[in-house]
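What follows draws every value from the coordinates through simple rules; no lab data is involved. Given the structure is predicted, the values throughout are model-derived calculations rather than measurements. Cβ atoms are built from the backbone, for glycine too; each structure is taken alone.
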Structure 1
């Protein structure tokens with residue numbers, strides 16, 4: 001005769017044992033008779049007796065000794081009753097715990113954002129996120145792109161929306177949108193309002209720019225555009241914030257680079273004048289960056305998932321702003 005390993009017997013018992021039989025046994029043990037237990041469960045006496053018989057057969061143990069005026073749990077019956085009561089209590093606690101779990105997504109999302117990112121797709125994602133998860137909160141910290149990336153690397157930020165020059169293997173990157181940079185001057189500048197300008201007309205003019213406008217940084221194509229225009233090598237003013245670079249250009253400190261789609265209204269309002277080059281302007285990609293090693297809360301995961309879904313569903317042509 002081949003002996004079946006005990007672990008296999010236990011696994012089969014766990015797989016095949018019916019909780020309803022255990023529940024009936026608990027009631028039977030507490031009621032002290034088949035008739036009383038059947039009444040409590042709304043069953044007939046034969047049904048109750050059959051349930052007890054199936055349980056004893058499944059366990060291969062006699063659980064109750066009964067006869068006229070006699071009802072007593074066997075040792076196996078006492079052991080089963082104690083375990084079944086614990087199981088019953090666990091199931092009751094599970095029901096309470098599940099009721100207490102809220103389906104509402106809560107948590108805080110901290111976004112490290114490059115200055116003055118204008119992206120309808122990103123804004124639409126925020127709108128949908130708030131509508132779906134009104135109990136979640138978020139904050140947006142504006143900084144230079146390198147500082148935004150440092151915050152994500154150090155897990156101080158949930159994600160970053162910024163420029164990227166060199167990719168770290170510790171982070172994940174997804175292109176959010178592409179923008180094009182042009183050169184501009186303000187109303188007090190001698191080139192403001194002049195038509196038919198050529199790159200040579202910009203030679204020697206003073207300039208302002210971003211702190212990342214360097215050959216070794218994220219705005220390298222913009223640096224090359226300024227070099228081709230032969231602007232004065234000395235940069236009069238710099239900032240990590242687009243609004244402040246714009247301020248210096250409008251104030252007449254010098255010629256400076258700005259994203260075309262961001263300053264369209266300023267051009268229409270007569271605050272900025274676009275200068276050469278008018279074609280083949282440098283394209284700059286803005287990325288969503290996150291740390292795959294960071295343990296995200298439900299709100300962070302929901303926002304990132306929503307953003308990735310929209311990006312992947314929108315061809316790059318729909319995310320290119322000229």
Structure 2
């Protein structure tokens with residue numbers, strides 16, 4: 001099949017590499033990716049938007065906060081099939097990725113990727129498993145079957161569950177980084193993550209999500225990965241804050257988007273409107289907004 005990847009960030013590049021094992025892959029990006037593609041020594045081609053539109057499947061890896069603008073500025077045929085690979089919540093509107101995408105394409109033409117996956121390890125061809133969430137099971141299977149042998153693809157419904165898990169785990173990962181940065185120990189981190197998983201599901205349940213999603217790859221799997229490794233940008237945000245660095249300095253060092261910073265704001269706004277108890281997200285948001293000291297927030301959570 002011909003597959004086009006929209007977005008040349010770390011995850012977009014990793015997905016282009018992964019899909020190239022079984023498919024003819026093109027990538028559309030504002031960046032010049034010639035050096036990156038040469039180092040990969042693979043057949044991926046960088047093309048312009050118009051040239052990409054004859055593909056069979058499309059993967060969108062544009063960051064969540066730029067996604068609506070991207071759709072508005074790119075005229076897509078309504079009959080294309082697209083998988084969204086970004087995670088997060090639009091800050092001002094509180095819209096999930098599926099809310100944004102379905103404003104421009106039919107929901108039955110959309111899939112949403114979730115699960116534990118660092119871009120670097122995908123580029124190293126290390127094994128992982130991912131979930132393709134969709135209301136269209138047959139379409140989700142097409143995307144899952146197009147993945148390389150080192151990625152095991154599962155097909156799931158519960159689009160909103162996968163979405164909430166992907167956004168919320170980034171916020172819990174910031175809290176986990178803070179916990180480790182304060183040297184509170186393994187017991188404290190395990191307690192925080194267990195409570196975080198419950199909190200994620202409590203929030204998602206109000207949107208109609210299934211508990212099973214949070215016990216699987218999209219929920220627990222992605223949370224445990226993102227909340228326990230320096231490869232996670234959100235974990236590094238929390239760790240840096242615990243070490244006394246400013247948020248601006250941390251984000252400058254990382255050089256990429258840490259979606260948990262924005263998702264914390266959006267989650268707390270939605271939780272307040274719906275009357276949902278979200279203590280970890282609330283404390284993370286207070287820290288990020290400079291309204292609470294790191295140690296004080298963690299003490300409130302752990303004591």
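By the measure mean count of other Cβ atoms within 10 Å over residues 33-40, tell me the structure among 1, 2 with the highest figure.
Once mean count of other Cβ atoms within 10 Å over residues 33-40 is worked out for each structure, 1 has the highest.
Quick check: 1.9 is what I get for distance in nm of label points 7 Å out along Cα→Cβ at positions 25 and 233, calculated from one of 1, 2. Which structure matches?
This figure was derived from 2.
One of 1, 2 was used to calculate distance in nm of label points 7 Å out along Cα→Cβ at positions 193 and 241, giving 1.9; which?
Source structure: 2.
From which structure (1, 2) was relative contact order in percent (Cα under 8 Å, 6 or more apart) calculated, if the value obtained is 21?
Answer for the origin of the read-out: 1.
Assign the value 57, 40, 34, calculated as Cα extents along the principal axes in Å, to the correct structure from 1, 2.
2
Quick check for you: by FRET efficiency 1/(1 + (r/R0)^6) of positions 41 and 121 (r between Cβ atoms, R0 = 41 Å, to 0.05), which of 1, 2 is greatest?
2
Using percent of Cα pairs over 26 Å apart, for residues 105-224 alone for the comparison, can you identify which of 1, 2 gives the largest number?
1
Can you say which of 1, 2 returns -13000 when helix-only ellipticity at 222 nm (-39500 (n - 2.57) for each DSSP H run of 4 or more, over all residues; to 500) is computed?
That value comes from structure 1.
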